[in-house]
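Just so it is clear, none of the values below were taken in a lab; they were calculated from the coordinates. Quick caveat: nothing in here was measured; it's all calculated off a predicted structure. Cβ atoms are built from the backbone, for glycine too; each structure is taken alone.
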Structure P
Amino acid sequence: MMAGQKSDTSGSARWVGWVTAVLAALMAFFLIVPLVGLVWRALTLPGTAVLDPNSISDAILLSLTTTAISVLLIILLGTPLAYVLARYPLRFKRLLTIFIELPIVMPPVVAGLGLLAVFGRRGLLGLPLAELGLTITFSGTAVVLAQVFVASPFYIRAAQSRFAALPREYEDAAAVDGANRWQTFRYIMLPYSRNGLLAGLILSWARALGEFGATILFAGNLQGRSQSLPLLVFASLVRDLRITFITALMLLGLAVVAFGITRWLSGLDAHETWS
């Protein structure tokens with residue numbers, strides 16, 4: 001009787017193992033094969049048009065410039081917000097956190113419409129700015145605002161989690177030694193959180209670099225003015241598919257590098273936390 005039960009259990013375990021392996025392989029295949037297909041098409045697809053050096057250089061320069069400005073704004077504004085959310089007992093903190101992180105799951109078109117509703121010529125802030133002669137839409141400023149809106153929650157979430165994970169004893173010890181809040185933040189909180197903050201920042205940069213939906217709706221697709229690399233991919237669809245795939249491959253390479261660095265930094269941060 002016991003032998004029969006053991007045999008049935010062993011057979012069920014093997015069956016569950018095979019099903020799990022097959023389902024895992026299917027999911028992995030589905031996630032990996034589009035990347036392989038992208039590389040294959042970029043290398044083999046024939047095309048009649050040539051890659052315009054002006055358009056690609058303009059798009060690269062615009063993307064690097066706007067994402068650099070966006071990252072700087074995210075650091076300056078997102079770090080204090082993450083620290084306040086992590087260390088201060090705010091009322092309605094959960095509700096506030098939901099709204100702050102909502103752009104992560106918000107459809108890009110909705111994000112673009114929201115930015116237009118605020119900064120458009122007839123928007124909440126756009127109308128008074130227009131009366132002062134300032135126009136934000138369809139400009140590099142609009143590209144930066146779109147990137148900050150969709151990318152900053154990734155950094156804020158990572159920074160908030162890292163700040164919250166630090167023991168309160170660090171701040172208490174610094175206070176005993178006579179350190180004020182700024183000194184504690186600068187010499188204790190930031191150094192102990194640097195790897196986690198940097199990982200979140202790189203992830204935000206990668207998200208800003210790949211931003212498309214909100215940008216095209218809020219900033220347009222004007223070469224040299226608001227056409228970033230993702231928008232160049234979209235614009236090249238009507239000219240030549242080979243150009244589209246080559247440009248997309250550039251973005252994929254940058255994303256792989258950024259994600260690899262993020263994973264490496266996260267591993268360092270986890271090692272420092274548990275060591």
Structure Q
Amino acid sequence: MKEFKNITLSIPEELFELTFATLMDFSTLGIREDYDKLIITFESTNWNDEVKNELLDAIKSFYPDVEILNEELILAQNWNEEWERNVPIIQISDKVAITPKWKKHEIDVELPIIINPKMSFGTGQHETTRLICKLMEEYVVPDELWVDAGTGTGVLAILAAKLGAKKVFAFDNNSWAVENTSENIILNSVESIITVTESDIDDYIFPTCNGIVANLYANLILSSLDKFYNSLKENNGKLLVSGILVYDEAEIIQKTLSLGFRLIKETQEAEWVALAFQS
């Protein structure tokens with residue numbers, strides 16, 4: 001019987017993207033995010049002391065304090081069942097819910113977002129996703145053009161389409177994300193509205209648009225604000241950002257206002273903040 005190993009790494013959330021890039025050099029089956037932890041799944045035959053040391057050495061190049069907190073053996077017959085059972089339905093509001101495809105018949109909302117969640121990506125349960133989805137319900141207007149920067153599973157792009165956007169451009173720098181987003185676009189029958197591409201945010205050429213959603217880490221938001229503003233200014237467009245810890249909020253607001261944006265809403269859940277700006 002095939003066996004798997006779940007390896008739990010202790011690593012800050014702001015370093016997840018760097019860790020994902022590092023893990024692309026290893027034979028993983030998937031990665032699940034937790035609070036300041038990543039749970040990485042290997043086939044047992046692909047996990048040994050040599051791989052363990054190589055992985056730790058690679059991550060220590062940017063985070064010397066990385067630790068392996070747990071190594072859990074999982075049998076094949078239990079793995080998929082356990083994973084599917086633990087993927088929740090996320091109720092965003094009375095209108096919006098995010099559901100794995102095998103639970104789609106359990107919900108009755110106007111705007112269901114159906115996903116085929118991979119072990120490697122979030123499923124909507126993080127505060128940052130909930131916060132920005134709620135802002136999108138308020139600020140996405142029908143027949144507008146939107147951009148989803150760092151799309152992940154495609155949840156935000158799909159929500160923009162279901163809220164009436166006439167065109168959505170989504171991108172991510174991770175090929176796994178682009179593949180998963182493409183699957184989820186088809187599951188939600190919005191492939192005529194959403195175009196997804198693989199790109200780093202520094203290389204992406206933003207179109208003139210009405211709105212940008214960016215659920216990213218604060219450093220990426222800060223370095224991209226000029227690009228966001230240039231993309232939005234012609235249409236007095238809206239910028240919705242999330243992924244911001246409370247202690248980074250003031251810096252984000254200060255730079256955004258200095259570029260000519262106007263803060264129109266801020267919302268918070270636990271230690272995370274989401275902000276809405278008008279250009």
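Overview of results
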read-out: For mean count of other Cβ atoms within 10 Å over residues 96-103 computed as 19.9, the structure of P, Q it came from; value: Q
read-out: helix-only ellipticity at 222 nm (-39500 (n - 2.57) for each DSSP H run of 4 or more, over all residues; to 500) derived as -25000 - corresponding label from P, Q; value: P
read-out: Which entry (P, Q) yields the derived value 13 for relative contact order in percent (Cα under 8 Å, 6 or more apart); value: Q
read-out: Winner on volume of the Cα convex hull per residue in Å³, for residues 136-183 alone once structures P, Q are ranked, highest first; value: P
read-out: With Rg and Dmax of the Cα atoms in Å derived as 19.0, 61, matching label from P, Q; value: Q
read-out: Computed 1.8 for distance in nm of label points 7 Å out along Cα→Cβ at positions 168 and 264 - originating structure among P, Q; value: Q
read-out: Mean count of other Cβ atoms within 10 Å over residues 224-231 derived as 18.8 - corresponding label from P, Q; value: Q
